[in-house]
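Structures for review follow.
Derivation of every value follows stated rules applied to the coordinates shown; laboratory data play no part. Nothing here was measured: the structure is a model prediction, and the numbers come from that model. Cβ atoms are built from the backbone, for glycine too; each structure is taken alone.
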Structure 1
Amino acid sequence: MGLISTVLTLLFGGERNVLRETAEVFRENAESGADRAAVVKGQAMAQFAAEFATPEKGRFDRFMDGVNRLPRPALALGTLGLFVAAMVNPLWFAEHMQGLALVPEPLWWLLGVVVSFYFGARHQAKAQELQREVAGAMFKAPQVVANIAALRAMRAGDVGAANPGTDSVVAQSSVEPDANPALDDWRRLRQI
């Protein structure tokens with residue numbers, strides 16, 4: 001009994017497990033590996049969070065962000081409002097539009113420049129994106145035409161579209177064996 005106790009103490013005693021330690025030389029401990037992977041993922045996420053963090057904005061910065069978002073909706077809603085005003089009260093609309101006739105031409109030019117610079121960059125980016133999409137669609141056009149022609153050729157509405165031929169042709173094709181390259185190779189090897 002003492003010998004068994006000594007061997008077990010040698011293998012498992014003293015807070016050790018020789019079998020587990022030996023096995024971990026050849027295979028990673030799954031639990032320890034998962035712990036290490038979790039630490040690595042946590043460190044990577046902390047690094048990404050630090051990289052993409054934005055400093056807290058003050059009241060003035062938030063106010064200016066809001067002001068920068070106003071012109072497009074204001075112009076769009078204002079234009080729609082002018083159409084509504086023209087329909088609801090045409091005389092009022094005509095009176096107020098007469099005031100636009102008094103605006104000097106250089107001021108119109110200045111307004112055009114401001115609006116062009118403000119909206120021009122966005123318009124140019126969208127126009128270039130549209131040109132790329134149109135070019136991509138034109139590149140695909142020959143394939144689309146070929147696909148449509150192939151689909152039209154498969155229409156079942158034509159007379160005889162599903163005609164398999166005469167019964168003798170069908171019977172003959174069911175008796176003839178199909179080509180089998182693997183079987184042909186096997187037969188050729190057997191003849192050698």
Structure 2
Amino acid sequence: MTPDDNRFFVLTGGPGAGKTTVIEALGALGYPTTREAGRGVIRDEAEHGGGALPWIDRQAFAERMFEWELRSYRQAERTEGPVFFDRGLPDTIGYLRLESLDVPSWMEEEAWRLRYHARVFIAPPWREIYGVDEERRLSWDVAVRTHAVMAETYADFGYDLVELPRDSVCARVEFLTAAAAAGRR
């Protein structure tokens with residue numbers, strides 16, 4: 001356990017479930033937040049002509065995502081108060097599992113060592129808001145499977161999952177901030 005595990009709150013789930021929109025709304029309210037690794041890596045790789053993209057080299061993509069999450073964790077350690085993470089270290093492990101790729105032992109060790117709050121928020125698949133774009137090319141079926149794998153992965157790492165309601169962004173933010181405040185007491 002780390003001294004920060006009581007103030008680091010993860011929002012996970014499948015793609016297109018509204019996680020990033022909620023994280024951005026929390027950031028607009030002044031809460032420290034992190035950017036999602038997957039989209040960040042895709043943008044960086046595309047901008048620089050790199051090959052660590054999920055449609056080119058899934059293993060390299062996963063390693064870059066994990067490194068991104070490690071940096072996000074380290075940056076969050078230097079902040080005060082609650083921090084809301086747009087995914088966490090176990091998400092990369094979940095991605096590797098989803099893709100039937102080997103999970104390096106060093107990733108598992110780091111995910112056990114660097115902890116988040118025991119309650120992890122998971123955004124359920126939500127067909128009405130799901131969409132694809134240049135960075136998110138996954139089908140609805142893959143989004144649903146990803147949600148299930150993330151739930152299983154976080155449970156395997158000893159986290160309790162709390163489902164984020166299918167509601168407005170404002171209501172989801174209120175739900176998260178209230179749960180985070182209660183969880184820090």
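Consider the structures 1, 2: one of them gives 0.00 for FRET efficiency 1/(1 + (r/R0)^6) of positions 25 and 89 (r between Cβ atoms, R0 = 35 Å, to 0.05) as calculated from the coordinates. Say which.
1
Identify which of structures 1, 2 gives the largest calculated value of volume of the Cα convex hull per residue in Å³.
Across 1, 2, volume of the Cα convex hull per residue in Å³ peaks for 1.
Can you say which of 1, 2 returns 4.6 when distance in nm of label points 7 Å out along Cα→Cβ at positions 33 and 57 is computed?
So the calculation was done on 1.
For Rg and Dmax of the Cα atoms in Å, for residues 17-96 alone, the calculated result is 13.1, 39, so let me know which of 1, 2 that is. Don't skip to the end; give the middle numbers.
On the way: 1: 31.9, 99; 2: 13.1, 39.
Structure 2 accounts for this read-out.
Which one of 1, 2 has helix-only ellipticity at 222 nm (-39500 (n - 2.57) for each DSSP H run of 4 or more, over all residues; to 500), as calculated from the coordinates, equal to -16000?
Source structure for this number: 2.
Assuming -1.23, -1.25 is log10 I(q)/I(0) by the Debye sum over Cα atoms at q = 0.22, 0.24 Å⁻¹, for residues 41-152 alone as calculated from a single structure, say which of 1, 2 it is.
1
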